[in-house]
Structure I
Amino acid sequence: MPGRLNVADIQGKSPNFKVHLENDTLLEIHGDLRLNNQSYAPIPGGPDNEKPSNPLYGSLWMNTWTGQLEYWKGPGKGGWQYINPGSAGANTESGAEAAPQPIITSLAEWNSMAQAGVPHLVQTALGGQEMVTPQTQQTQQGSKTVLPLGSLGSISGTSFPGNSANNTWNRTLNTTFVENFQKFGYLFSGQRLAIEGVLGQSESCCDPYRYESMFGSTYTGNWADIRGSASGNSSHNPYEIQLNSFSSSASASSNLILRYSTDGSVNGGQGFYTHTPSGYLYS
């Protein structure tokens with residue numbers, strides 16, 4: 001059974017006079033909390049995915065991913081929320097307090113509020129919000145306002161597998177690219193994922209190569225076959241797929257499968273070249 005200690009004053013030991021509490025310790029304060037001879041009050045914090053899932057109402061957390069302070073409103077009441085999202089609380093030239101920036105929590109809100117080049121708070125699938133700067137990109141569906149995911153990292157190329165072959169290669173995606181999809185992919189369930197900068201070459205008539213199961217089969221199936229030059233084919237530049245429908249993107253993996261199939265004729269190229277593409281989401 002846990003113990004309880006009632007004290008009037010707590011003071012740490014010399015020389016730094018710090019007081020250390022274990023993770024499962026509850027400090028209840030009845031009255032005032034006064035930090036004497038100290039110019040700051042350390043706040044619990046860390047990356048977005050390490051926040052407590054159900055702390056006491058009003059608990060504070062310094063989100064080191066966004067650099068903003070959050071408080072816990074409770075389950076079903078918004079969970080973790082920023083105390084000062086965007087320009088909230090900032091004084092305008094007239095002296096009036098600016099209204100809080102609305103938080104994007106759905107695809108409909110993304111489509112109505114996202115503006116290219118204007119940072120905006122977006123709810124993540126991991127809890128809390130993060131600032132995102134939408135961009136304008138020319139997609140297979142025309143000019144769109146997109147949510148950038150960043151670089152996939154260096155994707156090693158494939159090799160000619162011989163005649164009448166059907167080979168696959170496993171590749172690992174860049175951590176930041178995967179984390180961004182985990183956080184924001186849920187907004188674009190059933191929508192479009194586009195990749196810029198895919199490179200490769202094969203026999204243009206007969207030897208297809210493609211991506212498969214990016215993030216795992218829950219999120220994408222088989223991408224379109226590429227034949228011949230990847231960069232020289234406008235239908236694959238950018239290289240796009242319609243995402244599967246899913247309720248959460250938080251479990252997306254870092255796995256990407258490359259496939260190269262050949263017929264029984266000539267060696268028309270190695271399939272994928274080593275390339276460092278980037279990706280984005282849009283609707």
Structure II
Amino acid sequence: MTNVEFHLQLNQNETWNMSRLHFHDYYELLLPLTSPGNIFVSDQVYPLERGTLYLIGENTLHRTMAVGSHARYVLHISKKALAQLSTPQTDLTQLCQSAFRRAALRGAEMTRITELFQALERNKNDGAFGSDLRQMMALLELLLRVAPLLNAAGAGEAIRNKDFLRVAPILDYIRDHLAEPLTLDQIADRFFLSKHYLCRVFKAATGFSVMEYIIHSRVLRARQLLQEGVSVQLAGEMSGFSDNSHFIRTFGHLTGLTPGKYAKEYQSGDQVLLQKDPRG
């Protein structure tokens with residue numbers, strides 16, 4: 001049990017904004033200590049608020065949009081690690097049943113969970129006698145505290161401003177037609193918009209560009225196909241990449257691995273924290 005892999009990060013007193021969409025092979029537990037902005041998850045935008053605990057699933061496209069100074073804890077842990085920590089009576093992999101959940105914390109709950117994050121940070125495994133066990137005890141106590149709260153929670157209400165309502169059908173269209181050629185001109189024509197207006201309203205609603213969303217969504221779909229055993233070339237084609245070389249370059253740029261190496265590591269069960277970003 002002491003070989004369970006996880007990664008804890010505290011971001012504090014920084015002016016920061018996640019400039020890109022991303023996804024990863026592990027679950028992200030996010031506790032904002034301030035109310036810095038919004039978070040885009042699975043084609044929806046939610047407020048990012050102090051006193052709310054967020055769980056973002058593996059292979060889930062997301063981006064946090066912080067404004068000004070902020071502080072937050074981020075814990076990354078894989079489904080495999082949650083399974084290792086589980087027992088027949090206490091199944092922590094129940095946390096893995098949805099792509100996104102958030103739970104509002106009452107005053108005492110917020111205080112205690114913050115203390116547990118602090119304990120996990122404080123009890124780092126530095127190689128000293130007992131440090132590995134103290135770290136594992138802190139991790140288990142944190143997970144046992146947050147699991148019932150998150151298992152009982154859902155995604156909650158997303159932000160529904162006029163820009164996002166305009167963009168929502170465009171997100172659906174892109175997701176449903178990823179395997180087809182997609183251009184700004186084609187999408188603009190499909191929704192009777194000018195290309196300039198499409199780019200502006202999409203950026204205003206989501207915080208990123210149309211093409212950035214398309215590329216990340218295609219790589220995410222390709223990863224899922226590779227996990228299912230689809231060949232590299234076919235995974236690229238089914239995800240909308242007409243050129244295999246371009247697919248391999250783009251996949252490597254966003255994940256840090258070639259499609260072939262990613263498929264090999266996934267099939268062997270050697271899943272690593274790809275593109276580990278300390279900002280989550």
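Each reported figure results from applying straightforward, stated rules to the coordinates on display, with no laboratory input. Computed from a predicted model, the values in this text were never measured in an experiment. Cβ atoms are built from the backbone, for glycine too; each structure is taken alone.
Tell me which structure, out of I, II, gives 29 once percent of Cα pairs over 32 Å apart is calculated.
Values: I: 43; II: 29.
Derived from II, not from the others.
So if we calculate FRET efficiency 1/(1 + (r/R0)^6) of positions 56 and 152 (r between Cβ atoms, R0 = 25 Å, to 0.05) for every structure here (I, II), which label has the highest result? Please report the intermediate quantities before stating the final value.
Details: I: 0.05; II: 0.90.
Of structures I, II, the maximum of FRET efficiency 1/(1 + (r/R0)^6) of positions 56 and 152 (r between Cβ atoms, R0 = 25 Å, to 0.05) occurs in II.
Could you figure out which one of I, II the value 3.9 for distance in nm of label points 7 Å out along Cα→Cβ at positions 8 and 64 was computed from?
Working: I: 3.9; II: 1.6.
Structure I accounts for this read-out.
Supply the structure label, taken from I, II, corresponding to helix-only ellipticity at 222 nm (-39500 (n - 2.57) for each DSSP H run of 4 or more, over all residues; to 500) with the calculated value -14000. Don't jump to the answer; show the numbers that get you there.
Values: I: -1500; II: -14000.
Going label by label, the one that fits is II.
Given a value of 3.3 for distance in nm of label points 7 Å out along Cα→Cβ at positions 80 and 112, point me to the structure among I, II it was derived from.
II
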